[in-house]
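Below are structures written as structure tokens.
Since every read-out is calculated from the coordinates, none of them should be taken as a lab result. Here the structure is a predicted model, which means the values were calculated and not measured. Cβ atoms are built from the backbone, for glycine too; each structure is taken alone.
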Structure 1
Amino acid sequence: MSKNSELQTPNSKLQTDWEPKIVAFLCNWCSYAGADLAGISRIQYPPNVRIIRIPCSGRVHPLFIMRSLQNGADGVLVSGCHPGDCHYISGNYIARRRFAILKNLLEYVGIEPERVQFSWVSASEGEKFAKVVEDVVEQVKALGPAKRLVKRKADPH
């Protein structure tokens, strides 16, 4: 066994190879269309994001976010229409209020608030969507794998 392999533990190898899993709840009318524009325009962004298309950011219940973290997501992005542009009039304002309260809850239960991000992206902002995803992935990667609330699989032995 070489000296380098002795110094490299299995955990440190996993740390260097680890990529965060991000769940993104995107408003159908604006943010999802922005993600679609990024794809059509061939704007590159990290493939770590799994997109869930929703009618409105105001429909994202805080339990959706908590369950995502519990079921293995390292971070969550919620993105909706800009204030004043919501197709459902006030859905993004509702989402913004919920998000502010959720940040406090996350801190209370010991989850880094940076694991959950909220952004405004319109249908014409494909580049902005790609930048938001890059920023979220970078921030979550700096935090490392999620450890709180994550369900552990039972050891069969």
Structure 2
Amino acid sequence: MHDGMNTTGNRTAMRTDGREGFALVTAVLVVLVLSVLAVGVAWIAGTEKKTTHAESVRVRSLFAADAGGEAGINFIRTSDSPPRIIDFGDNSVRNQGATGLVGSQNYAYEALYLRRVPKPGWGVDYKDYDYRIGADGRAARDGQASVDVVVSRLFKEGY
């Protein structure tokens, strides 16, 4: 028989104020909050990884396009005479197909003749030839970038 006394004969106060499951409910709520925080941190980490990869691909494709622009500039710079127009439809003087770089990076460029104008102070035989270099760079599967550069080179006509 239980009359509120323990085996030593002391009276104990019986708690009947409704707090029997308080610790369990608190522990479950703490575990729930920590679980939500863990899922949020994992989601943010995954998003950051995807963003970092996309930025890396974008930068590599831009560098590839820049390399194509530099190759086009070098073509004009090292020409001994004004390059001849190979397609009068768009005035192109050079079409360089895809040129591989490191890994999946590559570039292609096209050099277009724009105009020639006399160079002031150089006499009638010297003319500035202007060209537009359009370069496309690619990296990975989805990375694409373009660079357009206008280049001017002084040539002596009839040389």
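Looking at structures 1, 2, which one was relative contact order in percent (Cα under 8 Å, 6 or more apart) calculated from, given that it came out as 33?
Working through the options, I get structure 1.
Identify which of structures 1, 2 gives the largest calculated value of mean projected area of the Cα convex hull in nm².
Going through 1, 2 one by one, mean projected area of the Cα convex hull in nm² peaks for structure 2.
Taking mean count of other Cβ atoms within 10 Å over residues 23-30 as the quantity of interest, name the structure among 1, 2 where it is greatest.
The structure with the largest value is 1.
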